Structures are given as C-alpha cells and as structure tokens.
1. Name the one structure among I, II, III that relative contact order in percent (Cα under 8 Å, 6 or more apart) of 27 was derived from.
2. Can you tell which of I, II, III yields -27500 when helix-only ellipticity at 222 nm (-39500 (n - 2.57) for each DSSP H run of 4 or more, over all residues; to 500) is derived from it?
Structure I
Amino acid sequence: MDEMVCPVCKTAMVSARVVKSLFQAARWKALICHCICGEAYEIRSSKEDILEISAVSRKREEIPK
C-alpha cells in the first residue's frame with residue numbers, strides 16, 4: 001500500500017514511503033498529526049516492517065512498510 005489512510009474517514013493522508021524515510025532519518029518513536037476530517041492520530045513504527053496508525057477515537061490500522 002503506497003498511501004496511508006485515516007482510520008476514521010479513509011482519506012489518503014501521506015505516502016508510506018515518506019513516513020518510512022522520516023522514521024529512518026530521525027529515529028522518532030511516533031509522528032502526531034491531524035487528518036482533514038479533524039481526527040488526531042499517531043503513526044508509530046513499533047515493528048521494523050509495520051506502521052501502526054492510532055486515532056484518538058481508538059481506531060487502529062496496521063500498514064506494511
């Protein structure tokens with residue numbers, strides 16, 4: 001999957017490749033962002049090959065890198 005989608009409204013947010021490169025370059029634990037629907041979410045790279053998106057409304061989605 002090339003695009004990461006909001007777990008609430010399913011709108012494409014950002015390219016998974018961009019997020020992967022941010023995690024590799026900065027060694028961050030999480031990115032905190034907002035979708036255009038207004039939902040706040042957090043992108044974590046808890047496993048080496050999986051990105052996890054968690055919304056404030058407790059909806060989650062896992063995306064392979």
Structure II
Amino acid sequence: MRNRELVNRKLESIESIFRNLERIVNTQEPIETYKASIAKGLDTIEEIKGFIEAEPISGRELNR
C-alpha cells in the first residue's frame with residue numbers, strides 16, 4: 001500500500017476523535033460539540049476510503 005503511513009495517521013486521528021467523544025460524554029459538554037466531533041470522524045473515514053480506492057487493484061482481488 002503506497003499510502004500506508006498516511007492511512008495509519010488518519011486511523012490514529014479517528015482514535016483520537018473517539019477518545020474526545022468519550023471525554024465529551026463524561027463531562028456533559030453541549031451536543032453541538034459532540035456532533036462536530038462525529039462530523040470530523042466521518043470526514044476522516046471518507047478520506048481513508050478515497051485512499052483505498054486510489055490504490056491499484058491486485059490480481060488476487062480480481063479473482064475473488
């Protein structure tokens with residue numbers, strides 16, 4: 001995978017977002033803060049999907 005390091009950083013970003021969501025719930029912050037973090041996480045997931053789609057398809061994937 002060409003973008004392995006970039007994907008790993010994005011996954012670490014999602015992990016951080018989940019930890020932040022947990023903190024938001026524990027401290028009972030406003031719902032807007034929670035929703036903003038969810039939106040950021042979903043955007044990061046879409047970025048990762050784009051990286052995966054940009055990767056070349058191997059012969060093993062074609063022969064499934």
Structure III
Amino acid sequence: MKTYRDSRGWLYRVMPGLGEDNYKARYNKPGCRGWKCVANLPWRKTWEDAEQDLAEYARRKKMEQA
C-alpha cells in the first residue's frame with residue numbers, strides 16, 4: 001500500500017469501500033481522525049486500478065511518497 005503526502009501535509013492512500021470490489025483513494029488531514037474520499041477519483045473494482053489512479057493523481061499534484 002502506497003501513501004502519498006501533499007504540500008499541506010495531507011496523506012493519501014487507497015482504501016476499500018463497503019461491499020466487495022470497491023476501492024478508492026482517500027485523504028486524511030493532519031490532526032483529523034477520519035479519512036475522506038478524493039472526490040475527483042472514481043470508485044474502482046480492483047485495488048490495482050485505484051492505486052494507478054492515485055499514482056497518476058499524485059504525479060499531477062507533485063506529491064511525495066510518504
């Protein structure tokens with residue numbers, strides 16, 4: 001599982017959703033407990049597809065791997 005960090009210190013990673021075969025990138029703000037879905041990225045049926053979406057998103061946003 002890869003985790004990325006943006007310039008604000010927010011963390012991003014892929015997590016499963018409810019039910020089977022639901023994966024999406026989520027983010028966590030420093031000092032907050034919960035993870036929220038990245039609205040710009042779609043739900044995917046495989047972990048690998050969701051990881052690929054997040055990797056591309058991180059590249060475009062110039063994030064670093066945490």
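1. Numbers: I: 27; II: 43; III: 36.
It must be structure I, since only it matches.
2. Of the structures listed, the value fits II.
Every read-out reported here was derived from the displayed coordinates using simple, explicitly stated rules and does not represent laboratory data. Since we're looking at a predicted model, the values are computed, not measured.
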